Structure P
Amino acid sequence: MRRRLYFLLPDIASAERTVDDLLLARIEDRHIHVLARRGADLGNLPEATALQKTDLIHGAEIGMIVGGLGGLLVGLFILFTPPEGAQLELILVLAITAAGAIFGAWASSLIGVSVPNSRLQQFYPAIEAGKVLLMVDVRPARVDELRELVLRRHPEAAGGMVEPTLPAFP
């Protein structure tokens, strides 16, 4: 399990220096993500992925729930009002529920990939103003150490906020 630290930096050069310090502190580059204004040249900085920039995961979660509930209702309707002469089993309800959940997750993730990440909403005005958001995924035991390191060595960094839970797969 990891925690995500957020730092707002004034520019790309400051982000590069901060990332270098994090690498020297033995944070792997796959756990460092940078988000800047669209079109900004990040150079060698590890750019945030689509999973971090968009609401794809959140959309898929909501779609799975809504699709599963919809599938359950359709399955129950079909079970209790079967076509003439058909013998339906309860497994049909489970299959339709699963199909609804899969379809809902797929359809909602298509929408979610085009929507900015709602968890980063508070940072978007600063990013549009030219600042750079640095996201660092660290083990809970190193949160205080790395927050202190960044804020001590880079007083221009704002934040050090910690996201309490980090999704397992991004």
Structure Q
Amino acid sequence: MVSEWDEITALAAQLGEVLVRNGQTVTTAESCTGGGVAEAITRIAGSSAWFQAGFVTYSNAQKTTMLDVPASLIDQYGAVSEPVVEAMAAGANKAVGADWAVAVSGVAGPGGGSANKPVGTVWMAWSGPQTSKTQCCHFMGDRHAIRQQAVKCALAQLIQLAQQENSSLG
């Protein structure tokens, strides 16, 4: 049986292969995953060739300060929302100039959920040279499981988007 650690490490390694092949780099902007995507990426030896930086902006104030997310977006939509993760990805990308950015904000639990955004609700955004995508996921399980599922999804979707974009440019 493949462990969760091995599965995430394999995804990070695959991402590295795709980005190196494309001559591209990535940055992360994370909230509920607490840097889990960046940690997975940096498990890979040589990731400094394709990983620029990771931002862990757990508080709303730091989303605004570090990533230039407008406070008005957070006030209007909440931190766990499509407009906020889009702004997080754009802010991370602007800060470091990477080709790709992935942003994650969600409710990992066990508390903090609401009727509109129950525990397990996670918004993600991916932004690349010519591609951008947002997705709302509803993960099940405890805090650890939700965070791990979010990391896997963030990496897997980034691989898919980078491969698709490269093949459409080729």
Structure R
Amino acid sequence: MSVLSVVSDLTIPFLLAVILLHGLWKGVPVFDAFCEGAKEGLGVSFRILPSLVGLMTAIGMFSASGALDVLTSALDPLTSALRLPREVVPLALLRPVSGSGSMALFQKLLADLGPDSLGGRIASVMMGSAETTFYTIAIYFGVTSVRDTRHTVLAGLVADIVGFAASAAAVRMLFA
């Protein structure tokens, strides 16, 4: 077993012990604070549940209706300019909306194309270089009760598009 492996295995238990000992040293009732935090977390879960249900329903309807395929075809000139392979475009469209939906699509892409194909490699990098923008906005703004997202959506989507284009460029540069 290497030193790095041991350090990796012990990092989380070490951090938990440090937090526990620090709380005890400061005189904080650690278990009571933990229970209060868990109670607050459950309240947050119930407040954001309607947003999550609506988001998941919309994703399911969008995919099942065939609209994802129509949108993929409509965006072909743009995605060709970004040099995104046609087979990864549905992933690029779904990634900003749903982590679980994009993960399912990603697994299907790897099964169909193979992990060492150009599309498989680009999809792999895309999964790590983009955020589930709408999901994150729904969660964070739902928890904080913010109604005016202002420029958040546009900034998040621009970052996603840059991430997708950079994914394709990096894979082509490194594996060409």
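Quick check on the output: 0.55 is FRET efficiency 1/(1 + (r/R0)^6) of positions 11 and 99 (r between Cβ atoms, R0 = 25 Å, to 0.05), derived from one of P, Q, R. Which one produced it?
Numbers: P: 0.00; Q: 0.85; R: 0.55.
It traces back to R.
Mean count of other Cβ atoms within 10 Å over residues 35-42 was computed and gave 22.1; which structure, P, Q, R, did it come from? The partial results should precede the final answer.
Numbers: P: 13.8; Q: 22.1; R: 10.0.
Traced to structure Q.
Matching task: 24, 19, 13 is the computed value of semi-axes √(5λ) of the Cα gyration tensor in Å. Pick the structure from P, Q, R.
Numbers: P: 45, 16, 11; Q: 24, 19, 13; R: 37, 25, 14.
Value 24, 19, 13 for semi-axes √(5λ) of the Cα gyration tensor in Å corresponds to Q out of P, Q, R.
Of structures P, Q, R, which gives 13.8 when mean count of other Cβ atoms within 10 Å over residues 3-10 is computed from the coordinates? Mind showing how you got there, number by number?
Details: P: 21.1; Q: 13.8; R: 9.5.
Matching structure: Q.
Any read-out appearing in this document is the output of simple, stated calculations on the displayed coordinates, not a laboratory observation. It should be emphasised that the depicted structure is a prediction, and the values quoted were computed from it without experimental measurement. Cβ atoms are built from the backbone, for glycine too; each structure is taken alone.
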